Structure 1
Amino acid sequence: METNSRWRMFLADTLSMTVFSAVLCMTIEVFLAGLTFGQSLTARLAAIPTNLLTGRAYGLYRDGLFRFSGLREDSWIQAAVVDTIAFLSFQVPLYGIVLMIAGASLRQMVVSAASMTLIFALAGRPYGIFLQACRRWILSHF
């Protein structure tokens with residue numbers, strides 16, 4: 001892959017991770033957890049460095065799972081399986097690390113990670129669709 005394409009893929013994967021996680025997490029934080037909009041916005045701004053570090057890594061990880069599994073991205077059911085597995089197996093451990101860095105107790109980490117597992121399972125396929133849309137848009141416009 002040429003250097004320009006690599007940078008465009010980095011941009012697409014990072015942008016999609018940042019936007020999707022901001023919308024998903026703000027919705028959860030404000031409407032379920034009771035944070036104010038300002039608190040949630042602060043948390044989302046603080047998450048940007050993590051998104052910068054993990055956005056492209058997740059994209060590569062997801063692409064690798066498709067190759068490894070032999071499942072097809074053009075099959076909705078197969079893509080849903082891979083997207084769900086990819087999102088869960090990447091995001092739950094990452095979330096646990098973030099909680100550990102934040103000083104959460106083991107009990108808090110287990111309860112939070114268990115709760116987020118359901119949300120991440122539901123978000124896997126929508127994120128895969130959003131990621132592909134961002135990739136198509138950025139690759140065709142830049």
Structure 2
Amino acid sequence: MPYQYKYPRPALTVDAVVFKKEDDDTFVLLIQRKNPPYKSKWALPGGFVDMDETLEAAAARELHEETGLSGVVLKQLQAFSALERDPRGRTVSVVFWGILTSDNTVSAGDDAAEVQWFNIKNLPPLAFDHREVLDATLQKL
């Protein structure tokens with residue numbers, strides 16, 4: 001029988017903040033969520049870390065599954081751990097960021113209904129705490 005912890009444990013997720021530059025504008029890649037919570041709302045690509053993968057591998061996998069992008073160099077930014085950040089339960093997310101250096105095509109997949117580049121000066125309302133995540137990323141960069 002596997003060991004059972006007497007203390008509850010939070011879920012672990014990763015999110016990817018991917019930028020691209022066009023002329024003097026900066027764009028961020030967002031997905032439109034296909035499933036609850038926040039169905040149809042825009043969010044950063046991301047999801048739950050599998051038991052057999054690193055944070056880096058999870059971020060790359062989720063980015064690829066939801067947007068079709070691969071080979072983007074992702075760097076760890078920070079963890080976000082607000083108590084109520086996910087209505088499904090206690091969740092901590094480690095955020096990665098990267099800059100797209102080539103003109104790759106994106107396509108929605110997995111639990112993303114749509115994927116789109118948004119100018120950082122004109123963003124839609126974001127799911128979860130993703131506006132806070134994006135603002136913190138921009139501030140650190």
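What follows draws every value from the coordinates through simple rules; no lab data is involved. These numbers were taken from a predicted model, which means no experiment stands behind them. Cβ atoms are built from the backbone, for glycine too; each structure is taken alone.
Tabulated data for the structure shown
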read-out	value
Ranking 1, 2 by FRET efficiency 1/(1 + (r/R0)^6) of positions 51 and 123 (r between Cβ atoms, R0 = 25 Å, to 0.05), the structure that comes out highest	1
Mean count of other Cβ atoms within 10 Å over residues 67-74 - highest-scoring structure of 1, 2	2
Which of 1, 2 leads on mean count of other Cβ atoms within 10 Å over residues 3-10, largest value	1
FRET efficiency 1/(1 + (r/R0)^6) of positions 35 and 99 (r between Cβ atoms, R0 = 25 Å, to 0.05) from the coordinates reads 0.30; which among 1, 2	2
Entry that produces 29, 10, 6 once semi-axes √(5λ) of the Cα gyration tensor in Å, for residues 59-106 alone is calculated, selected from 1, 2	1
Structure (1, 2) behind the derived value -5500 of helix-only ellipticity at 222 nm (-39500 (n - 2.57) for each DSSP H run of 4 or more, over all residues; to 500)	2
